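Trainee: What follows is a set of structures to go through.
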Structure P
Amino acid sequence: MSTATRTVWSDLVGQRPTIEVLQQAAGGQGMTHAWLFTGPPGSGRSNVARAFAAALQCETRTGCGACEACRLGISGSHPDITWVKSETSVLYVDDMRDLVQSAAKFPAIGRWQIVVIEDADRLGTPENPRTGNALLKAIEEPTPKTLWLLCAPTVQDVLPTIRSRCRTLTLSTPGTDDVAAFLHRNDGISETMAGFAARASQGHIGRARALALDEETRTRRREVISIPARLTSLGSCMTAATNLAELAKEETEAITAAAEKRELEELQAIFGSERKDTTSRSYRAALGGLEKLQKQKAKRRVLDVIDRALMDLVSVYRDAIALSVGAPGSLVNEEPRGDVALVARAASPEQLLRMIDAIFTAREQMLEFNVPPQLALESMTVALRLPGGR
């Protein structure tokens with residue numbers, strides 16, 4: 001697609017029905033003050049919200065992609081579009097109260113004051129809805145120029161009081177061909193590599209791009225998907241669990257090291273010479289708060305990395321079931337087909353389904369019940385031990 005024809009909608013993959021609804025809303029048809037975008041990981045929830053926010057500010061109300069409002073919106077620098085993304089497991093109530101107050105202000109240059117919450121599933125639970133309650137009144141009684149765009153994996157992940165006041169649009173997982181074509185067209189990736197990345201990512205666009213462009217990402221994935229064929233003994237199960245946890249920790253440290261150093265330097269610059277005073281209570285309190293927040297961010301990132309690895313594991317067992325029953329079509333993991341076939345020969349389709357259940361159980365234990373990753377992964381890998389092993 002040439003630059004001249006690009007709009008704010010151009011990078012949305014496989015979401016034509018949703019785009020049509022949003023284009024009509026941007027033009028004034030079917031508009032409402034609160035929207036909830038749901039869809040599986042990688043479906044592009046935040047990208048859809050970004051495009052819609054830009055289109056709502058667009059000078060032509062179409063999302064032309066050429067006007068200044070569109071360019072600012074897509075780049076994330078429009079002064080009347082606020083982005084909220086939590087790097088911890090929850091969104092905090094004090095932050096939400098501040099956000100609600102700022103959202104009520106009149107737009108500076110645009111037609112709307114728009115707030116995009118990328119992790120609306122972290123607004124709380126029915127048992128502990130404090131953060132969601134701080135947002136509820138703003139959604140119930142919105143100011144005339146304020147719009148809320150919320151993103152979450154499923155409708156059920158959002159507090160009932162919040163989701164009932166939003167118009168919900170559910171995104172689909174982009175097809176492999178659509179993702180491969182997008183990578184080839186936008187990033188100049190070869191058709192072969194784009195096809196591999198699209199299959200391996202299972203429709204997750206960001207993940208597909210990382211797999212296509214970064215050898216280390218491909219290497220880590222190869223290590224993960226090689227695990228099922230090696231789970232033949234109790235010792236190999238314990239080793240695999242440790243390796244998964246260590247891989248997640250190493251990847252997280254690589255991501256966070258630079259960010260944590262920058263955050264510390266910014267804090268030190270704010271306090272200046274005061275930070276050298278060992279009796280400075282305000283600096284020590286700020287430093288303690290920063291360290292606590294960084295630990296929370298790191299914990300969440302570790303869980304996110306492990307979660308991605310678990311989905312890669314699931315793809316191996318689904319491929320094994322496909323081989324067992326003779327299902328047509330390509331495997332997600334065509335390259336290590338030999339390992340997939342080994343797993344398929346060792347376990348029946350019913351046993352493979354139980355192994356998939358074990359993976360999702362481990363995922364729930366870590367994400368919902370705060371079970372330490374090492375323990376959850378050890379329990380999982382024992383359940384994945386191939387029949388007939390030692």
Structure Q
Amino acid sequence: MRVTALAGEVPAALASALTARGLDAVRAEALATGGAQVALLLEPLDDADAMPLMREAGVAGVDCHTGDGWAVVVGTLARLGGLARGGGPSRLPERLSAELGRFLSDRQERPEAWRTARRSIPLARSCLVGILNVTPDSFSDGGRHFAPADALAGARAMREAGAAVLDVGGESTRPLAASPDEAEELRRVIPVVRALAAEIALPISVDTRRSRVAEAALAAGAEIVNDVSALTHDPRMAGVVRDAGAGVVLMHMRGDPGTMDAHATYRDVATEVAAELAERRDRALEAGIARDAIVLDPGLGFAKTPEQNFAVLDRLASVTALGHPVMVGPSRKRFLGAVTGAPVDRRDGATAAACVAARIRGARLFRVHDVASAAEALAVADAMLGA
């Protein structure tokens with residue numbers, strides 16, 4: 001007899017092994033996903049919830065560990081689902097049952113497309129988002145695409161290299177960068193968006209925190225709003241996104257670009273980033289933005305130390321479990337320079353490596369300056385993952 005590991009921690013690997021041996025594909029997938037072990041952190045948890053949670057976890061066959069205001073439950077998805085369905089009088093408290101059930105339902109979502117104002121972008125394979133900074137002072141390529149003609153030439157090159165989306169930004173969000181006034185941001189962004197919409201047959205995203213810039217860009221042909229403040233900077237922004245039916249990227253950041261480095265203090269960075277993104281996602285949904293329009297971005301380089309950025313990358317499952325497509329933007333950032341020693345203009349290899357790591361952890365969209373090198377690396381990752 002021979003014993004062979006089936007990589008059961010990767011459900012697709014287990015399902016593949018089972019179907020290769022004759023098991024029905026539907027049953028194989030159900031067995032693979034239902035048998036996967038999952039650990040969930042519940043906090044804050046009232047003392048009154050701890051005892052019924054411990055009791056019902058035991059009944060459901062789920063391991064449960066409690067502490068001061070928190071609990072961790074560990075079990076298969078099938079058994080955790082049974083725990084969530086155990087709510088009711090004298091059993092699991094209804095609000096706890098409902099929240100656990102909602103989370104498990106979200107986690108089961110498999111977003112294969114992103115709906116924007118004009119189309120649906122497929123996400124079965126890696127989606128490259130090319131960065132077009134129309135600013136004089138961005139940390140990596142300030143001034144390179146500042147003129148509309150240069151931006152258009154850069155967009156053509158990115159399209160040829162494999163970009164599926166173009167992200168146009170008129171405000172540098174590097175640490176301590178000066179913010180242009182609204183009129184200047186409009187002057188930088190709108191002619192470029194209009195030119196791209198007329199010639200480049202790719203979805204256009206506008207990278208802005210200002211609702212009037214977003215509104216004008218959407219009218220000029222953009223279909224996505226990429227807001228580094230996750231709709232918190234401008235109270236009108238959620239309504240603009242909703243009314244246009246636009247796609248939206250909600251990015252994690254604390255403070256603003258001028259103060260964010262002072263906010264890089266976390267007890268547990270991965271879970272806190274995921275929890276804060278979940279709150280901002282919930283506000284977007286409450287504002288009427290469609291669920292399938294929302295992409296989440298953990299905000300690499302924003303209010304995070306180099307070590308914290310790598311922790312977020314490694315534990316990206318905390319964000320992907322929220323049930324939305326995840327975009328990462330590691331491109332040429334300081335945390336890559338901190339481990340490679342490379343200057344900004346020599347970090348494209350490290351960027352590609354970070355993108356592959358994020359793809360393996362579940363990210364689907366990758367915002368980069370050098371599309372060609374990232375596309376090549378991600379083609380290998382997609383092939384490995386069977387995409």
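All of the numbers you see were taken from the coordinates with simple rules; none came from a lab. Note that the structure is a prediction, hence the values are computed from the model and not measured. Cβ atoms are built from the backbone, for glycine too; each structure is taken alone.
Trainee: Comparing FRET efficiency 1/(1 + (r/R0)^6) of positions 46 and 78 (r between Cβ atoms, R0 = 30 Å, to 0.05) across P, Q, which is largest? Kindly include the intermediate steps, with their values, before the conclusion.
Mentor: Working: P: 1.00; Q: 0.65.
Answer by largest value of FRET efficiency 1/(1 + (r/R0)^6) of positions 46 and 78 (r between Cβ atoms, R0 = 30 Å, to 0.05): P.
Trainee: Let me ask something else about it. For Rg/Rh (Cα atoms, Kirkwood Rh), for residues 214-301 alone, which of the structures P, Q scores highest?
Mentor: Working: P: 1.22; Q: 0.99.
When Rg/Rh (Cα atoms, Kirkwood Rh), for residues 214-301 alone is computed for each of P, Q, structure P gives the biggest number.
Trainee: Hey, another quick one. Which structure, out of P, Q, was log10 I(q)/I(0) by the Debye sum over Cα atoms at q = 0.08 Å⁻¹ derived from, given a value of -0.45?
Mentor: Clearly, the read-out refers to Q.
Trainee: If you don't mind, there's one more thing I want to ask. Tell me which of P, Q gives 1, 7, 13, 14, 12, 9, 7, 8, 9, 8, 6, 3, 1, 0 when you compute P(r) over Cα pairs in 5 Å bins from 0, in percent, for residues 38-253 alone. Show your work: numbers first, answer last.
Mentor: Values: P: 1, 7, 12, 13, 15, 15, 13, 11, 8, 4, 2, 1, 0; Q: 1, 7, 13, 14, 12, 9, 7, 8, 9, 8, 6, 3, 1, 0.
Answer for the origin of the read-out: Q.
Trainee: helix-only ellipticity at 222 nm (-39500 (n - 2.57) for each DSSP H run of 4 or more, over all residues; to 500) was computed and gave -19000; which structure, P, Q, did it come from?
Mentor: Numbers: P: -19000; Q: -13500.
Matching structure: P.
Trainee: Continuing with this model, one more query. With FRET efficiency 1/(1 + (r/R0)^6) of positions 150 and 286 (r between Cβ atoms, R0 = 35 Å, to 0.05) derived from the coordinates and found to be 0.70, which of P, Q does the value describe? Please report the intermediate quantities before stating the final value.
Mentor: On the way: P: 0.70; Q: 0.30.
Working through the options, I get structure P.
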